[in-house]
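There are structures below to look over.
Only the coordinates and a few stated rules stand behind these numbers; no lab work does. It should be emphasised that the depicted structure is a prediction, and the values quoted were computed from it without experimental measurement. Cβ atoms are built from the backbone, for glycine too; each structure is taken alone.
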Structure 1
Amino acid sequence: MYVLIGGAGLVGLSLAEKLIELGHTVAIIDIDSTACRYTREPVGVMVFEGSAVSTEVLLEAGIHKANALAALLRSDALNLAMVTLAKHCGVPHVLTCMRHSDFAEPLRLAGANRIISTVDLGVSTMVNAIE
């Protein structure tokens, strides 16, 4: 499976590493040249430097052949834009992280198949650990 990840932060990098271990082909898009260089060397994924909400960069990264896309950018608004572009380009499985619940419905309307609330996930994990 070809998976495109927007964002070379800690979550994006960790997801890429796990997917590669599972045998998937992974490409990451990030605007930060340092993050791209760091990702390219130890992880061994394809890295595209530029904005993950640029159609030119998404096309270069092969969005039309992507089986899945993970929008893990620094803001909910950027994730919403990436989800919208991914669905427009026909990516069948689109997931994203969400920081603020105000974005839940817009992300659903844009076509995100899975929305992972970072706050809800963290709180649930901590409650389970405490219980």
Structure 2
Amino acid sequence: MFDFPTYFIAGLTGIGEEIYESARVDGAGDIRIFFSITLPMLAPVLKMILMLALVISFMDYQSIMVLTGGGPLGATNVMFLYVYQLFFPISPGSRAPQEFGYGAAVSLVCAAIVGIFVGIYLILARRLDNLTE
């Protein structure tokens, strides 16, 4: 599905060995090399991983819907699955009413929560951009 270590390894192989060698010749230790070379050069990869993890964590309700349907007494229910269940009741034979108004209100709250997380992501992405300057 989403393989975090592969992206980190790809980012690390993009950093040339000559950069590390010149830092060691200048007398930099391992910690200084990590914070001054490795972390700033991994900033674009870290931004991408952070963005993909954010999107996947919010949109991964399909597997929960298929496997547990919200779980025993809603134990595995997540935000977007709850909104989906408000608009489309899962039980095919039940006469549960569709709650469009409540579902719309809950989805607006969910959009506000996602907006807050996007704002936090943008702040972190800007700070990661400042690392490379």
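I have 24 for relative contact order in percent (Cα under 8 Å, 6 or more apart), calculated from one of the structures 1, 2. Which structure is it? Corresponding structure: 2. Matching task: 0.25 is the computed value of FRET efficiency 1/(1 + (r/R0)^6) of positions 24 and 80 (r between Cβ atoms, R0 = 41 Å, to 0.05). Pick the structure from 1, 2. For FRET efficiency 1/(1 + (r/R0)^6) of positions 24 and 80 (r between Cβ atoms, R0 = 41 Å, to 0.05), the value 0.25 is produced by structure 2.
One of 1, 2 was used to compute distance in nm of label points 7 Å out along Cα→Cβ at positions 40 and 72, and the result was 5.4. Which label is that?
It must be structure 2, since only it matches.
Assuming 33 is percent of Cα pairs over 22 Å apart as calculated from a single structure, say which of 1, 2 it is. Computed on structure 1.
Quick check: -14000 is what I get for helix-only ellipticity at 222 nm (-39500 (n - 2.57) for each DSSP H run of 4 or more, over all residues; to 500), calculated from one of 1, 2. Which structure matches? Source structure for this number: 1. Of the structures labelled 1, 2, one was used to calculate distance in nm of label points 7 Å out along Cα→Cβ at positions 104 and 120, giving 2.9. Name it. The read-out comes from structure 2.
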